[in-house]
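Engineer: Right after this note come the structures.
We did not get these values from a lab; they are worked out from the coordinates using the rules stated. Just so it is clear, the model here is predicted, and its values are computed rather than measured. Cβ atoms are built from the backbone, for glycine too; each structure is taken alone.
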Structure 1
């Protein structure tokens with residue numbers, strides 16, 4: 001069965017296979033986008049332009065110029081070197097057993113620090129904070145009070161700061177949040193930014209991320225390490241076979 005021809009540019013038949021081969025060279029996340037008809041048409045237009053410029057290069061003698069020949073020679077050397085280096089590392093594999101062993105021996109690398117999720121209201125003075133706290137005690141919702149009184153941009157989200165670990169907030173704020181009781185309004189807490197009322201919503205103790213969650217990262221790290229070892233070993237082997245003489249820079 002003949003290939004579907006999508007366009008003819010300067011006498012060259014651009015097939016669906018040629019288009020798909022070009023798309024396959026894009027990163028995976030871009031390939032998803034390239035599946036749409038509009039994106040495919042854009043790539044096809046690039047191919048058309050590519051072949052038109054190639055025809056122009058042939059007719060204007062660019063492919064016979066010394067500059068062209070030198071570039072082709074250089075590219076041939078680079079391509080051959082790349083293919084040889086790739087052949088040294090492409091067969092390396094990592095077993096799940098090796099991944100689990102690395103995980104068990106490097107637990108500290110996958111440690112999650114304690115976290116707190118909190119909302120806050122920031123005002124300028126202690127007196128203001130005490131007045132807002134009083135209104136909250138009388139029934140004003142914390143989120144509503146944040147929107148009404150807080151000077152922090154988080155006021156647009158009801159004062160929500162999300163989860164944070166130690167070292168991310170002002171020391172006084174951090175101490176109060178980590179030591180505070182969940183669901184209870186804390187403060188006023190004074191920092192360099194003003195006075196805060198804090199509502200702790202949740203706490204997460206220190207933990208180790210599950211193996212399944214970090215397996216892909218471990219796999220990539222081990223593969224890269226083994227490939228680098230194999231590459232370095234091959235370079236030393238080739239130096240011994242072919243010889244290298246290094247000069248001072």
Structure 2
């Protein structure tokens with residue numbers, strides 16, 4: 001009887017831990033933006049790019065910011081990632097008040113908790129796929145003993161386990177983008193931001209990238225927010241925000 005009780009306790013404890021860590025746990029938002037505005041000085045005049053954005057990003061979700069060029073989606077992505085600060089409004093990334101933090105303080109948060117995927121891939125041409133991903137771990141201050149396993153896992157996760165020693169010029173555009181994704185998630189960020197990650201790819205390659213994103217969300221438990229103007233990939237998103245002239249529309 002005692003053994004059965006002990007086993008029941010262990011099972012209950014394991015279930016509780018799984019509930020805390022599992023992908024279906026109900027949690028509060030990872031990021032909150034309230035009343036965000038961004039204005040730039042252009043030729044002595046004020047250019048209002050964002051006009052009162054309210055946004056929540058929840059854990060383990062794929063969120064898309066859709067809109068035409070000039071709609072403000074990239075500006076919003078920069079604010080979410082702490083690359084810029086709003087003219088008005090608040091941006092909270094967990095406990096971090098991005099709208100009040102200095103550039104150096106936001107850099108520390110980005111280095112540890114946020115990953116970026118750029119349209120232009122941002123890979124060093126003389127380094128292999130493996131070395132490009134490894135470099136991101138060096139910059140994040142990850143202990144060297146963890147590099148090999150983590151780099152290998154990330155490249156296998158994006159389907160490049162057999163191409164990890166190739167340089168960018170030996171890879172297709174879709175493969176280069178997947179290296180960029182592996183590089184962006186190597187330091188285990190909580191939030192991954194991608195600016196038009198499928199813009200330079202054909203429909204088949206774009207579909208592969210979106211499949212990689214869904215896999216990353218499930219296995220790495222990361223939240224992904226990306227910009228796009230491609231209507232063919234919207235169906236894989238958990239939520240789509242349509243942007244027009246610096247505002248969300250319903």
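Engineer: Kindly point out which one of 1, 2 the value 10.9 was derived from, the read-out being mean count of other Cβ atoms within 10 Å over residues 79-86.
Structural biologist: Derived from the structure labelled 1.
Engineer: Further, regarding this structure: Quick check for you: by mean count of other Cβ atoms within 10 Å over residues 175-182, which of 1, 2 is greatest?
Structural biologist: Largest calculated value belongs to 2.
Engineer: A follow-up question, please. Comparing mean count of other Cβ atoms within 10 Å over residues 39-46 across structures 1, 2, which is largest?
Structural biologist: When mean count of other Cβ atoms within 10 Å over residues 39-46 is calculated for 1, 2, structure 1 comes out on top.
Engineer: Work out the source of 31, 26, 18 here, i.e. which of 1, 2 gives that when semi-axes √(5λ) of the Cα gyration tensor in Å is computed.
Structural biologist: 2
Engineer: Still on this structure, please answer the following. To test your reading of the models, identify which of 1, 2 gives 29, 22, 5 for semi-axes √(5λ) of the Cα gyration tensor in Å, for residues 31-86 alone when calculated.
Structural biologist: Only one of 1, 2 returns 29, 22, 5 for semi-axes √(5λ) of the Cα gyration tensor in Å, for residues 31-86 alone, namely 1.
Engineer: Oh, and also: To test your reading of the models, identify which of 1, 2 gives 0.00 for FRET efficiency 1/(1 + (r/R0)^6) of positions 71 and 127 (r between Cβ atoms, R0 = 35 Å, to 0.05) when calculated.
Structural biologist: 1
Engineer: Moving on. One of 1, 2 was used to compute relative contact order in percent (Cα under 8 Å, 6 or more apart), and the result was 28. Which label is that?
Structural biologist: 2
Engineer: Which one of 1, 2 has helix-only ellipticity at 222 nm (-39500 (n - 2.57) for each DSSP H run of 4 or more, over all residues; to 500), as calculated from the coordinates, equal to -12000?
Structural biologist: This figure was derived from 2.
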